[in-house]
Structure I
Amino acid sequence: MKKYLAEMVGTMVLVLLGCGAAVSLNCGADTASVIGTAAAFGLAVVAMAYAIGGISGCHINPAITLGCWVSGRMGAKDALMYMLFQVIGAFIGSAILYALVATSPEAALGTTTGANACQAGVSVTTGLIAEIVLTCIFVLVVLGTTDSEKGAGNFAGLAIGLSLILIHLVGIHYTGTSVNPARSIAPAVFQGGAALEQLWIFIVGPFVGALCAAGIWCGLVKPCKK
């Protein structure tokens, strides 16, 4: 249970700080807001990696958990429980952010929840492809840096966080960048509208991307345990 609670807390922090930065900076309004939001998500992952990594491995992302399960690093029960508690944590983080914005609406310059949706001029197909490709890259980085034999050791959290910053810098223009179903589900429920209508993109895309990453890792880099 400690592992599951750690995942809940970690995902709560990721959503609160990452989406909170998107709200506070009015992400997308200018280059600085995009860079700031990207940094917030990446730094939140770095912080949680060193805070709870020793307890749960700090997945705080159902796509990462799926990749770890497919690659044989964890059992099905743990994978399902991780995902459940990640979504619970995301809802807690979104609820806190929603409460902050509701009590201080002038602080929310644009979006009020940091929810994902295809940006203006971006088709659903393009958004889906972006989420698949970016998640594949992200999960592949996670699988590589956390490998028990070939990984980055104590620097894994830093490498993963920095890669997430880079992924956000690319993806925000297209989808706001999810690569994490839990991070998208909770804000979409609070936001409603297009965010909820397009939510499937940010569930299907990251999961397909995670499967691709696991396939690459197992097929080309390191045979996975059966």
Structure II
Amino acid sequence: MKTYDIAQLAKMVDHTNLHANASSFDMQMLCNEAMVWNFATVAINQVQVPTCRELLKDVDVRIDAAISFPLGQTSVFSKIQEARDAIEYGADEIDYVVNLTQVKDGNWDYVKDEMESIVAICSEGRGGGTRGAATPVVSKVIFENCYLTDDEKITLCHIASEVKPDFIKTSTGFGTGGATLDDVRLMREHTDPAVKIKAAGGIRTVEDFLAFVDAGVDRIGCSASVQIFEELARRM
């Protein structure tokens, strides 16, 4: 396993609170924790973007907005509008859920068009025009692997290899299962190396965290980030 220090590991973390009943106080706690540990992002529902943008405006913690979350069962148009809204209000990264109905129906042209549309919105970024160059936004595609066959996962990997989102992601954490090492290895094997992998869902211990890092992920989404990093700090 490649050697990392704790600061490098922290920059792999999307510190997550995607609960439907998350309050403004919960968002403040999430952002405070992310600032203490200097995590890569806070991962939140799209409606929380303005709150977190204000809380994090002076620090190096980015805002990761979940789109069509957690089911993915909205139209491409709706996903585009939601992503645009999140970006306008300050999201630096977008995690959207694929349309699993279309995946199950084998409608791969639809799935590819959806992915291209969201990736294009993120590539356009925020700003530009008279304000100078636009700032690109990171794009992540959530597969929700617990509902997919290996063949479906592989086809999604091939589509991502063509479209080139910044990341493909294992899970929402709200399905019947979360990230697995087998899925990460499968995704890495069948995806262009230029596309990174995010693992999320059920990662709650130091051992889990380091195992996924060792498997080659570049980002880990988890709500147990503080507990994991307190233990890592003790060990390191």
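As an exercise: percent of Cα pairs over 23 Å apart, calculated from one structure in I, II, equals 40. Which structure is it? It was calculated from structure I.
Which structure, out of I, II, was mean count of other Cβ atoms within 10 Å over residues 13-20 calculated from, if the result is 25.4? Please report the intermediate quantities before stating the final value.
Details: I: 25.4; II: 20.2.
Checking each candidate, the match is I.
Tell me which of I, II gives 15.0 when you compute Kirkwood radius over Cα pairs in Å, for residues 21-116 alone. Derived from I, not from the others.
Kindly point out which one of I, II the value 25.1 was derived from, the read-out being mean count of other Cβ atoms within 10 Å over residues 5-12.
On the way: I: 25.1; II: 14.8.
It traces back to I.
Taking helix-only ellipticity at 222 nm (-39500 (n - 2.57) for each DSSP H run of 4 or more, over all residues; to 500) from the coordinates of each of I, II, which one would give -24000? Answer by label: I. Source structure of the calculated read-out (mean projected area of the Cα convex hull in nm², for residues 157-204 alone, 3.4) within I, II: II.
Thinking only about distance in nm of label points 7 Å out along Cα→Cβ at positions 101 and 189, which of I, II has the largest value? Don't jump to the answer; show the numbers that get you there.
Numbers: I: 1.6; II: 3.3.
The maximum falls on structure II.
When distance in nm of label points 7 Å out along Cα→Cβ at positions 69 and 149 is computed for each of I, II, the one that comes out at 2.5 is I.
The maximum of relative contact order in percent (Cα under 8 Å, 6 or more apart) over structures I, II, that is, the highest value, falls on I.
Values quoted throughout were computed directly from the atomic coordinates according to the rules given, and no laboratory measurement underlies them. These numbers come from a predicted model, not from an experiment. Cβ atoms are built from the backbone, for glycine too; each structure is taken alone.
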